[in-house]
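Nothing in this text is a laboratory measurement; each read-out follows from the coordinates by a stated rule. Since this is a predicted model, take the numbers as computed values, not measurements. Cβ atoms are built from the backbone, for glycine too; each structure is taken alone.
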Structure P
Amino acid sequence: MALNIKRPNGTEDVIPRDVHKWHTIEKIARETAESYGFGEIRVPTFENTDLYLRSVGETTDVVQKEMYTVMAKETKFTLRPEGTAGVIRALLQNGLLNEALPQRVYYTLSCFRHERPQAGRLREFHQFGLEMAGSDSPAADAEIISLASTILRRLEIKNVKLLINSIGCPTCRAEYHKALREYFGAHKDKLCGTCHERLEKNPMRLLDCKVPECHEIGKDAPIILDYLCDECRDHFEKLKLYLDTLEIEYSIDPRIVRGLDYYTKTVFEFVTTEIGAQGTVCGGGRYDGLIEELSGHHVPALGFAMGIERLLLVMEKQGCDYLTPRRCELYLAAMGDEAYTVCLKLAKQVREYGYYAEYDVMDRGIKAQMKYANKIGAAFTVVIGDNEISEGKAKLKDMESGEEHDIPLNDKFLGTFDSYYVDKIMNVFDDMENPIPL
C-alpha cells in the first residue's frame with residue numbers, strides 16, 4: 001500500500017521552475033549588502049533554548065507560543081525562530097567583536113515558528129537579514145535603512161512605505177511603562193489572558209497584541225515619543241535628518257514596537273498593503289542591550305530582516321521582473337553509437353567551460369531527441385550522425401531564429417560555439433527594455 005506522505009502544514013516546496021525567483025532576491029540582496037561592506041555569515045539551524053529566552057524575551061509571542069523546542073538528553077534545543085540571536089552569539093563566540101568595528105554581517109536562512117499558516121506567514125519561512133555591531137551612531141541606523149531601501153528599489157518593488165519610531169532606552173522606558181500600566185490597568189477586564197501577564201512583566205507587549213479587543217484598546221494608549229529622554233530624542237532627530245539627506249521618504253508611526261524584546265531606540269518597518277494582513281516585508285531596528293545581556297560587555301548593534309516569501313508575494317502581485325532562469329544552452333543529438341561518444345566528449349568540453357549542455361540519456365530516437373530539446377527550450381542544437389563524423393563538421397542550429405552555422409567537430413568546437421552563443425546573448429540583452437538593475 002502506497003503511503004500518502006505530504007509536506008508538513010505551513011511549509012512549502014521550491015521546485016526548479018520557480019527557484020530563479022528566489023535567486024533574484026538572494027542575488028540582489030547579497031550584492032547590495034556587499035556593496036555596503038557586509039560579509040556573509042552562516043550559523044546553525046538550532047541553538048540552545050536559553051539563547052532565545054534571554055534575547056527574544058520570555059513575554060513575547062515567539063517564546064510563549066511559537067518556538068519549536070526539543071530535548072536532546074538533558075539539553076533543550078530550539079529551531080531558530082529568528083536570525084539575530086544566533087548571529088550575535090556567533091560574533092561573540094568567534095571573537096569577531098574583538099576585531100575592527102563595526103562588524104557587518106549578512107545571512108540568508110530559514111526560521112521556524114508554530115503559527116497558523118496563511119499567505120505570507122508560514123511555519124518554516126526564509127529571511128535575508130544583516131547585523132551591524134559596534135556603532136551607537138544614528139548614522140548607522142540610516143545606513144541599514146538605506147541598504148534595505150536599496151534592495152527593495154533594485155527588486156523594483158513599488159508602493160512600499162517606510163515607517164519609523166523610537167522606543168527609547170531602559171531609562172526613558174521606565175516612565176513609559178508606568179503610563180502604560182496606568183492606561184491598560186483601567187481596561188484590565190477587557191484584556192486577553194496573555195495581556196494580563198504582559199501588563200506587569202512588559203507592558204509594551206500589549207501594543208503588539210493581535211487580539212482585536214486588545215488592539216482596539218491600544219489605539220488610544222500613550223505613545224513612547226512623549227517619554228523619550230534627551231539622548232534618545234536627539235538620536236531620533238538625527239536619524240530623521242540623515243534619512244532626509246539620503247532622500248529616503250518615511251512616516252513616523254509611534255505604535256511600532258516590533259515583536260521582540262531586544263529592541264531599543266530606532267525601530268522601523270517597510271510595509272505594503274498589497275498582500276493582505278501580512279504586509280511587513282522588512283523590519284528591524286537597534287538593540288543596544290542584547291550583546292551586553294549575552295556577554296556582559298556593552299556593544300551597541302542593529303539590523304533588519306526581510307521575509308523572502310513576502311517579497312515574492314509582492315513581486316508576483318506587481319509583476320516584477322526576475323533574473324532569467326538558466327536554460328539548456330546546447331543540446332547534442334546523436335544518431336548511432338559512434339555519434340553518441342562524440343556527443344559525450346563535446347558535452348564535457350562545453351560544460352567545463354561553464355555552459356549548460358545536455359545529450360540523450362533515455363535511448364530516444366532522433367525525432368524524440370529534438371522534441372525534447374524543444375520542450376526544455378534549448379538555445380542551440382547540434383545533430384551528429386555518420387555523415388557529420390566523416391565530414392568533421394555539423395550544423396549548429398539557433399532554435400529561436402532557425403539559423404544554422406557550420407561548426408567543426410574537433411578542438412575548435414568550443415570556441416566556435418562560444419562565439420555564436422555570446423553574439424546571441426548580446427543581441428538579446430540589447431533588445432531588453434528594462435534589464436534588472438544590479
Structure Q
Amino acid sequence: MTTTSAIAAGAAPASESASEIDLTYRKVTWRLIPFLAFLWLLAWIDRVNVGYVKLTMLDELKWSESVYGLGAGIFFIGYFFFEIPSNLMLQKIGAKKTLMRITLGWGTTCVAMMFAKTPEMFYVLRFIMGAFEAGFLPGVIVYLTYWYPSDRRAKVFSLITAASALSSVVGGPLAGNILNLMGGVGGLSSWQWVFLIEGTPTILAGIATYFFLTDHPKDAHWLTAREKQLVSAELERDHKALGQREHSILAALKDARLWLFVVIYFCIVAANATLNFYGPSIVKELGFTNPATIGWIMSGAFLLGAGAQILNGSHSDRRQEVRWHCAGAVLLGVIGLLIVALSLGRSPALVLTGLVIAVVGTSSAFPVFWQMPNRLLTGAAAAVGIALINSIANLAGFGSPFMLSAVKAATGALTPGLFAIAGIELLAVVLILWFVPKKHLAKHQTA
C-alpha cells in the first residue's frame with residue numbers, strides 16, 4: 001500500500017508523511033488560530049470591561065452594587081436565549097458569516113454602552129451584547145472540528161481560550177489608564193471613553209472576519225491540493241477512531257451525559273465569572289485605589305492563567321487524557337478561592353496569592369473541558385449540544401455576580417459569597433471524577 005493510500009484508508013502515515021501532516025497543521029494553525037484568538041480577546045475585553053468601568057461609573061451615576069451586579073450578569077441571559085439559534089445558523093450559512101455577524105454586533109453594542117446613563121439602558125445593552133456574543137465560543141468549537149482531529153484540538157483550543165485570560169492583561173491596564181487620563185476629554189466621562197475605545201477595534205475586526213476566515217479545508221485557497229488531502233485524511237482517521245457518535249439532536253438531548261456536562265460547566269463558569277467581574281473589586285478592597293494599578297495586578301494574574309491554559313491543553317493532547325487535566329485544574333481554582341475568602345481583611349499578600357491560584361486553575365480547565373462533549377457528539381447534535389451546554393451553564397455568569405452583589409449589600413463583605421462559589425466549583429471536581437467515564441482516544445496504528 002502506498003503512503004497516500006494508507007493515509008486515505010485511515011492508517012497511520014509513514015514518518016515522512018507524519019512530518020508532512022505536522023507541517024500542514026502548523027500552516028493551518030498559523031492561519032486560523034491567531035485570528036480566532038484575537039476575536040476572543042476582543043470579546044472578553046468588551047464583555048468584562050464593566051468590571052473596571054464600575055470603579056468610576058457607579059459613583060458618577062449614583063448606582064448601587066445591585067444595579068451593577070444585575071447589569072453585569074444579565075449579559076448571560078442574552079447568551080442563554082440566542083446561543084442555540086446562532087449555532088444552528090452557523091450550520092446553514094457557514095462560520096465566517098456567523099462570526100462576522102457576531103463580532104460586528106457585540107462591538108457596536110459595546111460602543112453604544114457609552115450612552116447607558118440609566119439602569120434600564122444598562123440592562124438592555126448588556127442583554128443585547130450577550131445575545132450577539134452568544135454563538136461565538138460554541139461556534140468556534142464546532143468550527144475547529146471541521147479542521148482538526150480530536151488529538152490536536154485541546155492545544156489549539158487552549159491557544160484561543162488563553163485570549164480570555166490575556167484580555168485582562170491587555171484590557172485591565174488599558175481600561176485603568178483610560179479611566180485615569182480621559183475623564184472630561186471631548187465632554188465625555190472616563191468610563192464612556194472605555195466603551196468607545198475598546199469597542200471600535202471589534203467593529204473593524206468583524207469586517208475583516210469575512211475576508212480572512214475559510215469555512216472548510218476544501219475551500220482554503222491558501223492550502224495546496226496535497227495539504228487539503230492530508231487534512232481530509234486526518235479528519236477521516238479521527239472519525240473512525242472515535243467510533244459511533246450521536247448525530248441526532250433529539251437523541252443527544254435525551255442523553256444524561258449531555259446534562260452532566262451542563263452542570264459541570266455551570267460550576268466552572270460560576271467561578272470564572274466571579275474572578276472576572278469581582279476580581280478588580282477584591283483588589284480594590286486591599287487598598288489599591290488607582291484603577292491603573294488594579295488593572296496591572298489583574299493583568300499579571302490572568303497572564304499566568306493564559307500560560308496555564310496553553311500548558312494544560314498541550315499536556316492533555318500529549319497524554320490523551322482529559323478527566324484529570326480538567327478536574328485538577330478546577331480543584332486548583334477551588335483552593336485559590338478558599339484562600340481569598342479566608343484571607344480577606346487579614347492578609348493582602350495571601351488574598352493576591354489566592355486570586356492568582358484561582359485564576360490559573362479555573363482558566364486552565366476550559367480548553368480541556370470541551371474535549372469531553374466533543375467525544376460524545378458530532379454534526380448537528382454537536383452544534384446544538386455544545387451551544388446548549390454553553391448557554392445554560394453561562395447562566396452562572398448571571399447568577400454569581402448577582403449573588404455576590406446581594407451578599408455584599410446584605411453583609412458588607414464578599415467572603416460568604418466566595419465560600420459559596422468555591423463550593424459550587426468543588427462540585428465540578430466531584431462530578432468529573434465520579435461520573436465522566438475514563439476514555440482515551442485511539443492512537444495512530446503502525447503502518
Structure R
Amino acid sequence: MELITRAPKGTVDLVPGTSEKWQLVEEVFRSEAELNGFAEIRTPVFEHTELFLRGVGDTTDVVEKQMYTFEDKGGRSITLRPEGTAGAVRAMLENGLYNAGYPVKLYYNTSCYRYEKPQAGRLRELHQFGVEMFGAAEPVADVQVIALALSAFKRLGLEDVGLQLNSIGCPECRKEYHKALKEYFTAHKEELCDTCLSRLERNPMRILDCKSPECQAVAKGAPKITDYLCEDCRAHFQKVQDYLTAMGVEFEVDPGLVRGLDYYTRTVFEFPSKSLGFALGGGGRYDGLVEEIGGKPTPGLGFGLGLDRIMMALEAQQVEFPQLPKCEMYIATMGEEAQKKAFLLLDELHRCGIPADTDLCGRGLKAQMKYAGKIGAKFTMVLGDNELQEGKAEMKNMKTGEKRKIAISGEDFINDYVTVSTEAEDFSQDGIFF
C-alpha cells in the first residue's frame with residue numbers, strides 16, 4: 001500500500017460509527033464541567049518551546065524524549081503541545097482571564113502529541129479532556145476537580161475506575177525529601193537506567209516515575225514523601241481526604257504516586273482502571289506554575305484524562321452506547337420534478353431538526369429503497385408524478401411495514417409527519433450517557 005494512504009504511526013482515524021461514540025463521551029465530560037462552572041478554552045496546537053521547558057520541566061520524559069519540536073521558517077523553536085495545562089496557563093495570562101475574578105475555571109477537549117512507542121492506550125497523537133482551575137488554594141477545590149471526573153465516569157457507566165491519592169508537598173517539603181532520595185538512589189546507582197542516573201543530581205523524584213522495570217523495583221524501597229510533609233501540606237492533604245470521605249468517595253493513598261510532570265505540588269491523583277491495568281488519567285495541584293510561566297503567584301490545579309484510554313475502558317466493560325438517529329426519513333424519487341419536491345420537503349424536515357435525506361447518485365427506485373434500508377432509515381416515502389398530482393404520498397414505517405398517506409405540502413406535511421411518527425414505535429434514545 002502507498003505510504004500516503006496510511007495514517008502516520010501512532011495515529012488513528014475516527015471514522016463514522018466510531019466518531020459518534022466519541023461525541024457522546026465528549027458531551028458527558030463537557031456537560032459535567034459546565035455543571036461545575038467551567039468554561040471552554042481552545043489553545044493553539046503549537047506553542048513556543050520555552051513554554052513547555054519551563055512549565056512541564058526539563059527532567060520529565062515528556063520534555064527529554066517525547067516532544068515534537070521543530071524550527072519554523074522564522075528561526076523560532078516551536079513545539080506541538082504535549083499536554084494541555086501549560087497552554088491554558090499561558091492563555092489565561094495573555095488574555096487576562098483573571099480580571100473577571102477567581103477562581104478561573106477552564107476546560108478543553110484537545111489533541112496532544114508525544115513521540116513515544118505506540119501501544120495500547122498510548123498514541124503519538126492522543127486525545128485529552130482536561131480542566132484547569134486558577135486562584136483556589138483551598139482543599140475543597142481539589143475535591144471539586146476530583147469529584148467532577150468521578151461523576152463523569154459514573155455517567156459513562158465505568159464501574160471499575162478507582163482513585164489513588166498522594167501529596168508531594170511544596171518546595172520546602174521537598175528539600176529534605178530530595179536529600180533523602182538522593183542518598184537512597186546513590187546507593188543503588190548500578191541498578192538505575194542512564195536516564196535516571198542523569199536525574200539523580202537534577203531531580204531525584206523523577207526516578208520514582210521511571211517506567212523501567214529495574215528502576216521501578218529500586219523505587220519500591222525509596223523513602224516516602226508523606227514522611228516529609230510540612231505541617232501545612234499535611235493538613236491540606238488530610239482535609240482533601242476528609243472531604244472525599246464525607247462525600248462517600250472511596251480512595252487509596254499511594255505514597256509512591258508522583259505523576260509525570262514537574263509542575264505538580266501537594267495533591268496528586270490518578271484514576272486507575274482495573275480492567276485495563278493502567279490509569280485513565282490524573283492530575284493535581286501546580287501552585288507554582290503560573291508564577292514560573294510569568295504571572296503573579298497563583299494557585300492552580302486540574303486534570304487530564306485520556307479519551308483514547310476511556311474509549312478502551314468502555315469497550316472492555318461492554319458499555320452499551322445509545323444509537324443516534326442517522327436518517328428519520330428517506331425520500332425516494334422518480335423524475336426531476338419529484339427530485340425538486342423532495343428537496344423542498346427535506347428543507348422542511350431539517351428546519352424542524354429531523355434527519356432526512358434523498359437520492360444523490362441517480363439510482364433507480366429499487367436501488368434507492370435498498371440504500372434506505374442500508375442507512376437505517378426509519379421511514380421512507382416515494383415521490384413520483386402521481387404523488388405530486390394528488391398532493392399526498394405514502395409514509396412507510398421501515399420496521400413494521402405499515403404505510404400511511406400524508407400531505408406533502410407546507411405545514412400539513414410536517415403535522416402529518418409528526419402525527420405518524422409519534423404514533424409509531426418510540427425511537428427516542430435514553431442512555432446512561434444522559
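A few remarks follow.
- Distance in nm of label points 7 Å out along Cα→Cβ at positions 196 and 404 - structure with the largest value, from P, Q, R: P
- Each of P, Q, R could give distance in nm of label points 7 Å out along Cα→Cβ at positions 20 and 300, but the derived value 4.5 comes from P.
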